[in-house]
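In what follows, structures are represented as structure tokens.
A short reminder: the numbers here are calculations on the coordinates, not readings from a lab. What you are looking at is a predicted structure, and each value in this text was computed from that prediction instead of being measured. Cβ atoms are built from the backbone, for glycine too; each structure is taken alone.
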Structure 1
Amino acid sequence: MEKRNIYLDKLPLTEAKEIILNNLAGNYREATERVKVEDASGRVTAEAVYAEDSSPHYYAAAMDGFAVDVDKTFGASKRDPKELTIGQEAFFVDTGDAVPEGCNGVIMIEDVNQLDEATIEITASVAPGQHIRSIGEDILASQLLAPVNTKLGPSEIGGLLAGGITEIEVRKEPEVAILPTGTELVDPGSSLQPGEIVEYNSRVIASQIREWGAVPVKADKVEDDYELIKNRVDRLSQQYDLVLIIAGSSAGAEDYTSQVIENLGELLFHGVAIKPGKPLMAGVINEKLVIGLPGYPVSAYLGTQLFVRPVIERLLGLTCSQPEKVKAELTQNLTSKLGEEEFVRVNVAHIDGDLKAVPLQRGAGVINSVMKSDGFIRIPALKQGMKQNKQVEVELRRDIDYNQNLLIAGEEDLAYELLCNQIKLQGVGLNLKFKNMASETAVDTLEQKAANAALVKTVGMRQETVVVNLAVSEVGLVVRPDNSLGINGVEDLSQEGLSFVNQQQGRAARRLLDSRLETAGINTQEIVGYRQEEITGRDAANLVKEGIIDVGLASRGVAELFNLDFISLGQITSSLVILESEVEREELKKLLEVVRSNEYKSQLQKIAGYNTEDCGEIIDRK
């Protein structure tokens with residue numbers, strides 16, 4: 001095995017795309033197939049399609065009523081109505097019926113007075129062609145129904161069938177092989193051991209590929225073994241139109257993708273000047289395009305979006321699609337590395353009358369931030385960042401109605417998660433977006449008009465606000481079941497050999513703990529792990545559950561979720577704080593209606609340690 005080449009070329013994004021598409025054009029052989037029109041939704045026409053029949057193919061009544069010879073209606077008015085004999089001068093028709101011979105107009109049934117079984121009276125004359133659909137009014141035989149390279153949807157299917165087309169030649173759906181690599185990978189649902197990683201990248205990418213009109217073929221994962229990867233890639237490139245290799249694209253000791261491509265064919269480039277996703281590469285093997293995607297979930301997702309989607313669209317004969325974009329005001333300063341085009345996940349929401357873009361967590365491994373985001377903003381490669389309040393262009397991730405978004409900043413709480421679920425259960429047209437931060441920071445965020453509301457566990461506002469009670473929760477120490485260490489309170493945290501994990505400074509639980517420690521006269525330096533911080537009680541409880549830490553700080557509800565024992569330290573009130581200027585906004589009214597609903601309170605009461613008395617009541621107004 002030859003020595004690996006260390007990446008990176010770091011090509012500009014546009015140049016890397018151009019190289020891929022140029023090599024695709026030279027190596028792909030176009031294929032088509034014939035399918036039934038009724039099964040062709042989402043397929044792309046391989047040739048122009050012309051109507052064989054007209055629709056309608058006869059003169060048809062457009063309304064329920066009476067067909068007449070319009071000459072016999074001239075002169076009719078309210079002052080001088082005309083009578084017509086049914087079956088001789090007027091003929092009853094339903095919508096869609098053929099118009100009887102000799103008739104060239106239809107009178108709506110609502111405009112007719114039926115005097116008896118044989119006679120109708122009309123009070124207005126009828127114009128030629130009135131309420132009659134002409135032959136070919138919808139589709140005329142020989143008319144072009146769908147040009148070549150048209151993606152068919154439900155309306156196109158209807159038009160083709162109406163024009164007498166029952167079968168159609170379409171472009172064959174490209175088959176895309178997806179090969180996950182990595183010795184540490186295990187299938188979803190497996191019992192996880194330290195060092196093992198759930199392999200979900202291939203499932204995410206398969207869903208993207210399916211959405212874009214191609215057929216994903218997920219190959220079995222392969223260990224980090226050069227020969228195994230090489231043999232599998234060689235075989236896949238002979239069978240499928242495009243091969244994607246997940247992971248092994250960096251410069252680590254077991255990153256073999258670039259060498260495999262180079263030894264089997266031609267490595268076109270290794271490295272793109274984007275973040276996340278820099279190690280992405282492309283090559284040609286057996287006259288098939290092969291793309292090496294980074295293993296980090298966000299990098300893999302973005303790389304597939306930026307490079308694989310254009311390839312699939314080109315294979316289908318479509319022009320490369322562009323995301324829907326919207327202008328919004330950035331809520332914070334962003335720094336970025338010069339020389340790399342960075343894609344930052346954001347949420348979009350109307351806040352105090354302006355559309356704002358709120359950045360989310362930026363790590364390449366944080367797939368959750370993609371799932372919760374509305375889209376991306378790009379920081380150009382020649383910029384070192386973007387300033388707060390700057391107008392930025394947001395590329396929307398999917399079809400969303402951001403007008404229904406409400407951004408909540410504050411401390412994560414089970415009451416909030418339950419509120420999100422209750423909104424969906426009640427069918428309320430709202431999308432809650434959450435930015436996790438300490439209460440004091442959330443207050444600042446609200447006052448800077450970078451959020452619609454704050455979920456706080458302390459209140460100290462400096463602007464006109466409305467404070468709505470959400471819930472009272474019990475907070476304390478969590479330990480493994482049966483409390484074998486005999487933890488009874490904060491005085492036990494300093495015992496020798498015990499490990500503790502705290503929550504971040506500024507969090508309400510942390511302030512409560514510090515208050516209890518001060519009252520007990522305990523020096524925090526005596527507690528092993530006091531300065532080891534997790535963002536939320538759920539994070540702390542998980543470390544205890546996994547046996548990594550002995551004692552954590554969390555709510556009783558979280559302790560119950562993780563099946564841990566709980567030692568109470570006291571209660572904390574969670575409140576929604578809303579700017580007075582926003583409280584009459586329709587979306588905020590909907591939110592408060594859910595908070596005050598019996599359904600929400602009933603569900604909240606099922607969580608251990610939560611008290612819903614006064615839930616939804618205004619407890620302060622400044």
Structure 2
Amino acid sequence: MNRRRSRARRWIPGLRGLAVAGLCHVAAAHAQTPLASAERMQQLSLEELLSLEVTTMSRKTEPWWTAPGAVEVLTSEEIRRSTARNLPEALRLATGLDVAQSSARSWAISARGFNVLAANKISVLLDGRSLFTPFFSGVQWDAQDTLLADVDRIEVVRGPVGALWGAFAVNGFVQIVTKPADDTQGWLVSGGAGTEDPGFLAVRYGGRIGRRAFYRVYAKYFDTDWTYLANGRHAQPSTDFGQVGFRADALLDADTSLTVQGDAYTNKGLPQDREQAEISGGNLLARIRRTFSAASDLEVMSYYDRTARWLPTAWLERRDTGALTAKFRYPLDRHDLLVGADVHVSRDDIANLGFATMVPPQRTTHVVGVYLQDTIAVVPRRWAVTLGAKAEHNSFSGVEAEPSLRAAWTPTPRTTGWAAVSRAVRAPVRVDQDLLLQLGGQIIVDASDAFDSESVVAYELGWRQQVGSQLTLDVAAFHNEYRDLRTAEPIGAEIFPLTFKNGAEAQADGLETSVQYQPSARLFFKASYRLLDLDFMLRPGSRAGSSFANEGNDPRHLGSLTAHAVLSHHLEFDATLRHVSSRPDPATEGYWTADLRLAWLPSESWEIALLGRNLFTGLHRELITTNSLNEFIRASGTVKITWRY
């Protein structure tokens with residue numbers, strides 16, 4: 001019980017810790033508990049604070065302050081003090097991410113444009129396991145979940161990082177990292193209910209085996225009311241979801257660690273069992289890491305993932321995916337070398353239940369890649385250049401090359417400037433080359449290998465500035481040039497049938513900024529803003545229409561303002577004001593909304609919170625999709641009770 005002090009007590013001295021977490025976001029490879037992190041950051045000097053490390057930007061540990069890219073990390077404490085119920089809502093906390101809910105269990109998430117329900121230009125990993133589906137290369141967020149209390153951090157990179165993470169990391173990359181098992185010891189029980197949440201419950205227990213091995217197991221269930229029609233009635237009856245999982249971490253010897261973890265989920269056979277999109281699946285992952293020195297290590301990871309999805313009258317998809325990755329880091333004089341390889345194989349079986357079919361109905365696809373990165377200390381601790389490239393072979397377009405050049409300049413411990421130019425691709429997937437749509441005997445879409453990879457060349461500049469001990473500014477600007485974007489074009493002289501081709505181009509210019517300010521130990525503010533100017537154009541000879549609704553529907557302005565306050569020894573208050581401007585096609589009105597949290601912590605074990613989401617805006621749409629999921633969101637209130645021991 002020594003480690004479990006009152007959250008109210010640890011937050012008062014640790015609010016500076018949250019300010020720093022908002023600035024440089026701790027992402028150590030073996031992260032501490034929220035308590036330990038907050039107390040440790042309170043004790044560090046300014047120079048030490050700016051030396052805290054992140055891992056996603058360069059696929060190795062490096063100081064966040066000098067990372068040559070637009071990277072941000074959402075900490076476990078930020079997530080705890082938000083109103084987030086799931087991973088998409090947690091991602092709303094990130095600067096520049098466009099997170100739009102179209103129905104109770106449907107989300108569209110993207111960075112730097114191209115946001116649609118099947119957003120295909122952002123890659124998402126959970127503890128190294130890819131969450132995207134090779135069916136349409138997006139993330140099916142209704143099936144991807146974990147226990148939020150076990151999330152250590154979410155690292156968000158805005159901009160392409162295909163030179164390390166491969167195809168689909170075109171506009172951004174998200175890595176969700178859960179806590180090691182030794183940081184989740186003991187019991188956690190969390191549950192509650194609300195106006196849009198009839199009930200939810202999560203239970204987790206963590207223990208140890210001997211002196212060097214730790215484990216945790218969890219189970220969670222939630223029941224959520226459906227979103228609304230324009231008349232104010234629920235579009236469907238409520239939906240529910242259940243998930244169980246485990247994680248075990250062991251130290252095999254002084255230099256070698258092993259992690260094994262897995263999850264299983266379903267919405268079938270639960271209290272709200274009814275005709276709906278039925279989803280189920282499970283995964284198992286193992287990772288072993290050998291450390292040779294502070295700057296040299298070898299890591300090997302493998303996982304297996306099985307999913308099933310049945311949409312009545314549409315299709316049934318069963319998928320088995322296996323992956324193996326390895327990376328080795330080795331320093332040599334002023335060079336920090338990183339070399340690695342990834343193998344991703346997926347086998348599907350898609351039953352033709354309606355007008356949408358896959359030809360052939362079964363297919364095995366692969367992505368095999370190797371990468372090399374060299375970080376050169378041109379002037380040690382002042383100027384570094386990073387050269388990287390990845391070569392991948394996939395089942396649809398063959399070999400793809402994704403190079404990058406990045407530089408970081410740190411003239412003082414309080415200042416970092418960085419620049420980057422990189423190329424990334426979005427390789428074809430099943431829907432791009434195998435889709436067949438027929439209505440009444442008329443072929444509407446007949447996809448083929450006429451569609452090839454999309455690509456982007458991105459130019460980025462960034463600046464980070466620490467002003468005194470209370471204020472930090474982070475600014476990034478970008479110019480992206482997209483080639484060979486997907487269009488639907490007539491095969492012959494008639495309008496139908498259509499096929500997918502690379503008939504469009506686009507140009508994106510934007511600015512992203514984040515400001516953190518802490519005027520006192522009890523008060524912390526964070527403001528973020530994104531400006532995006534995205535223009536599409538058809539290539540000469542294209543016969544596609546002028547609408548690009550299937551490729552992106554993005555607001556020009558995204559902004560948020562968050563305040564965290566300690567009102568008393570046992571009382572916390574948190575508020576976030578969000579603004580999303582209008583979307584062009586399909587046209588959607590912009591909106592302002594607020595999320596509020598008031599939490600009472602009567603003892604070191606209990607937390608009782610009142611949560612308000614989407615307040616002060618009434619019924620509103622966040623995204624109109626190209627299918628029937630065009631529903632409204634409204635304000636909700638929730639009571640959440642958490643017990644830890």
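Taking distance in nm of label points 7 Å out along Cα→Cβ at positions 334 and 494 as the criterion, the largest value within structures 1, 2 is that of 2.
Which structure, out of 1, 2, was helix-only ellipticity at 222 nm (-39500 (n - 2.57) for each DSSP H run of 4 or more, over all residues; to 500) calculated from, if the result is -6500? It traces back to 1.
Tell me which structure, out of 1, 2, gives -0.66, -1.19 once log10 I(q)/I(0) by the Debye sum over Cα atoms at q = 0.12, 0.19 Å⁻¹, for residues 126-293 alone is calculated. Among 1, 2, the structure yielding -0.66, -1.19 for log10 I(q)/I(0) by the Debye sum over Cα atoms at q = 0.12, 0.19 Å⁻¹, for residues 126-293 alone is 1. Ranked by percent of Cα pairs over 32 Å apart, for residues 166-405 alone, structures 1, 2 are topped by 2, which has the highest value.
For which of 1, 2 does FRET efficiency 1/(1 + (r/R0)^6) of positions 190 and 318 (r between Cβ atoms, R0 = 35 Å, to 0.05), calculated from the coordinates, equal 0.35? Considering all the candidates, the number was obtained from 1.
When distance in nm of label points 7 Å out along Cα→Cβ at positions 238 and 278 is computed for each of 1, 2, the one that comes out at 2.2 is 2. Comparing Rg/Rh (Cα atoms, Kirkwood Rh) across structures 1, 2, the highest value is found for 1.
For the read-out FRET efficiency 1/(1 + (r/R0)^6) of positions 54 and 374 (r between Cβ atoms, R0 = 35 Å, to 0.05), a value of 0.95 was computed from one structure; give its label from 1, 2. This value belongs to structure 2.
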